[in-house]
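Multiple structures are listed underneath, in structure tokens.
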Structure P
Amino acid sequence: MKSLTEKGSLLKRKPTYSPEQICTGFGIAEQVPVRTAAYTLPGIQAGKEYPEAQVEAYVATKFAVRLNACNPQTVKTNAQLIQEYSALVKEKIALKTKPINWLEEQDPFEEKRKTVLVSWAQTLREKAPKEVIEFADRRNGDQSLEYMAAHSLYMWDPVDAPLNTFITRRNQPPTNLMMIGGPAEEIFCKARKAIMESYSLPGWEGWWSEQAFTPIGRKPSYIPTKQDVNIGKKDRPEINLETIQAIGDPDVQRDLYYLVIGLTETLCFTDVKRARKDQLNPQETEDLRAACGRLEEMVRQLES
């Protein structure tokens, strides 16, 4: 089997330094899409490329309960499911690398933190780019601005705030941190930059948690759409090549192709486009079918 690094980079560009921590943040909903695990691939791959770095992840559960009216117990269960699912995928594709370190989330609605978020949301409304404001207002308005502002605290940006993190790490503060996000995170990165312009810590100008982008997650991979195949759903279709080919949403389909190609023996991530156009040769197609079977086995294991 080709190693994950031999399959081609899942990051749009290399970091400007060797990261010591590589971190991916997950949102969450009341269903876990099968393509969620695709979002773990860039971090696992970066961990192979930078073996001295610690690969980390977290699930922002508290905002899911508040913004999306999710059931707290369901969110807790699904957060554990995401961790177990990620571990199964990693075992298949990068067994000898360090395990993912899942970080503990603090309560963003503790009184002091909540005061900061309300203030920062107002700052974003006054100073953020127009597209950030429009994005928030299409959703939950000021609550969405609070969520966008909170990304600076989840992602350890050097901002001046009491209790200035939502995530607990063993080594605080982190050094040479690389955050990984999909295209959907680009708007949140613009909000973080607006917060940094107003609240950065004096003397910390040379430190910034570098944001690396991956093509995975144009629609957040962890938030189900109408086209998603969801783990544990009673009428879930079998995960096979025909199921993926029948998905009409190109963003959902693309994520699933990235995931199953990560599980193939010979294909590279640059083959996603050919796979979507049904341009693989018979041997490559069989490799892809076998990978779909491996993914189906993992999902059944999670559902059992």
Structure Q
Amino acid sequence: MKLFIQMVLGWVACCLLASYGFALPGEVKMIKTLRDIDYSGKADLSAQIESLYQRKWDVFSVGSLSLLLMAMAEQGEQASYKQASAKLQAFLGYTFDSTLNAWMEGRLLLAADSIGDKATVEQIEPELTRLLNGMKSGSTPPPTNKNYPMYAFSWGYLAALNQKQYQLHKADLIVVANELIKEVTQGKSPLSDHDRLTNAVWMLVMNLQAAANAQDKKTYNHFLQQLKSVTKQHSVSAALSHVLIRATDSSDYPAWAMSIVYLSAVTLHDQVLSQELKTSLEQTLRDAQEWENRPNQSEENQWKAKAEIVIARLNATLAQYR
């Protein structure tokens, strides 16, 4: 009982600190956008982002739009970000899938936080929290359901926001990751073997990001071990590059995933993994470029490859300033 009371009092203290704008214990102020940094190649990436935005958008393309929104925020493209953010939020008003909404709101939340859009953060953070807690308490899709990964990823985005959300939902990250790993080992989901493994890998990528942002080295190492274990690989770079693929009908965005883990390693001062992934990321980016330029490649696959390269480059650049 004494331990429980101490935990409750600690949680209340964290909430009060956050509500008054103070940094929480373990919270590190870090650069989240390149808006005010004049780095080499910035103009070229801005042009690529603008080119990627010039396509037809609808409610069925919210996944691609949310990815590009995160790139706009990291680059600091204020005008384009505002347009894309409004467009994404309008589209989400027409969807009837709460798990998809939560997933996309998670991306919107981190994009808003990255570029300093406090109004959107203050709107989406409690909204997403209520949505996920409501699903957890009453209508969570079972792990065997195809919607469960979207529900799981949403926790990853929310917990990566700040120290408060991480401490509140660290246990949820562990639960959903374990469930997705269990689907890989037990195979009860109707999804293919590859999709089950990809979902588990991406969940662990997001968990690593959240743990690194919160400076939680112990849990970060736990997720790294899970990543190597579930993929049966001896290194993190192999775990990501051998499992996540690009195919004619879908993309796992391997360069994006690797860049997130690379940025996470830099954030947590994991120099060994940072060096490993810095080298591997360049090869993965070359692979993405080759995929884009393949003869008879579809326009959609070209778009995905270009977007993957852009956001991975942005994460790698952010890592230089962390």
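Throughout, read-outs are computed from the coordinates displayed, never taken from laboratory work. None of these values were measured; they are calculated from a predicted model. Cβ atoms are built from the backbone, for glycine too; each structure is taken alone.
Miscellaneous remarks
- Looking at relative contact order in percent (Cα under 8 Å, 6 or more apart) over structures P, Q, structure P comes out largest.
- Taking volume of the Cα convex hull per residue in Å³, for residues 86-237 alone as the criterion, the top-ranked structure out of P, Q is P, with the highest value.
- With respect to mean count of other Cβ atoms within 10 Å over residues 110-117, the largest value across structures P, Q is given by Q.
- Source structure (of P, Q) for helix-only ellipticity at 222 nm (-39500 (n - 2.57) for each DSSP H run of 4 or more, over all residues; to 500), computed value -24000: Q
- Source structure (of P, Q) for Rg/Rh (Cα atoms, Kirkwood Rh), computed value 0.97: P
- Computed 2.0 for distance in nm of label points 7 Å out along Cα→Cβ at positions 158 and 182 - originating structure among P, Q: Q
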